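Below you'll find the structures, each written out as structure tokens.
Just so you know, all these numbers are worked out from the coordinates, no wet-lab data involved. Note that the structure is a prediction, hence the values are computed from the model and not measured. Cβ atoms are built from the backbone, for glycine too; each structure is taken alone.
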Structure 1
Amino acid sequence: MKNVLIIEPDRTIAKCIKDELGKRSISSKMVNNAAEAITVADEQKPDAVITELSLAGHSGTEFIYEFRTYADWLEIPLIIYSSMKIPEQVENSNDWKKLNISGFFYKPEESLDQLANSVESLLES
């Protein structure tokens, strides 16, 4: 079974993401901060990561940069699901492309169903 790490400070939203992935037989682990995410990723080696950009302690951007410094994690699909908008020119910048972001989804415009479908497709490829 594929395993996804969800980094989301809002427990209700994290649970909704977990439930939506569960409908697709994708298991997940929820954490609410970047430090815990690094520890869990090291222990459990997730098949994909979903992160909010507004995190306590680290910004989601700092987390992404830190996460991508680990060679073992360079190819793990990393998806942003956030209420914080990233300008299109930033999304398309070389710096972000180097981070190998697999998808950008924004709350509340894009549904959990769209997010889960994207994760499922990434895990199948």
Structure 2
Amino acid sequence: MGLGLIPFPSRHSRPWARASLVTLWLLTAAVSLWELQGRGQALLVAAGTPAPWQTPLIVAGSLLDLAVGLALWRWHRRWVYRLALLALLGLSLTATLMLPTLWLDPLGCLSKNLPIAALLFILHQDAPA
């Protein structure tokens, strides 16, 4: 049964949920590289990250997003959802330590990770070991 007025997602909607997560991670990877000198770098500057570390950190984050997105696309297994959740938690913790004000960002820089984690948990429940 559902939570409140919203019905719990049926098993038939789970592939769409998975596809949305794949799209999210792959687009994040692409946009991070596309905007290499853009918002990501500005956030690192605001966090006080030394200039020589900024581009490598953005590229590393983008590669992690790419790896998670491709893994979610390729495999519907519990270990993939655990990997994705671990990456999400690691990136969220790092961002929180570097720039905690991201939790107050009106575009949901970090707050969007809460429903993403919930979705990963739901998909994890149905995935084969």
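Assuming 83 is volume of the Cα convex hull per residue in Å³, for residues 33-96 alone as calculated from a single structure, say which of 1, 2 it is.
Answer by label: 1.
Can you say which of 1, 2 returns -12000 when helix-only ellipticity at 222 nm (-39500 (n - 2.57) for each DSSP H run of 4 or more, over all residues; to 500) is computed?
1
Which structure, out of 1, 2, was distance in nm of label points 7 Å out along Cα→Cβ at positions 81 and 105 derived from, given a value of 0.4?
It was calculated from structure 1.
Could you figure out which one of 1, 2 the value 0.80 for FRET efficiency 1/(1 + (r/R0)^6) of positions 17 and 57 (r between Cβ atoms, R0 = 25 Å, to 0.05) was computed from?
Corresponding structure: 1.
Please state which of the structures 1, 2 yields 0.95 when Cα Rg over 2.2 N^0.38 Å is computed from it.
The correct label is 1.
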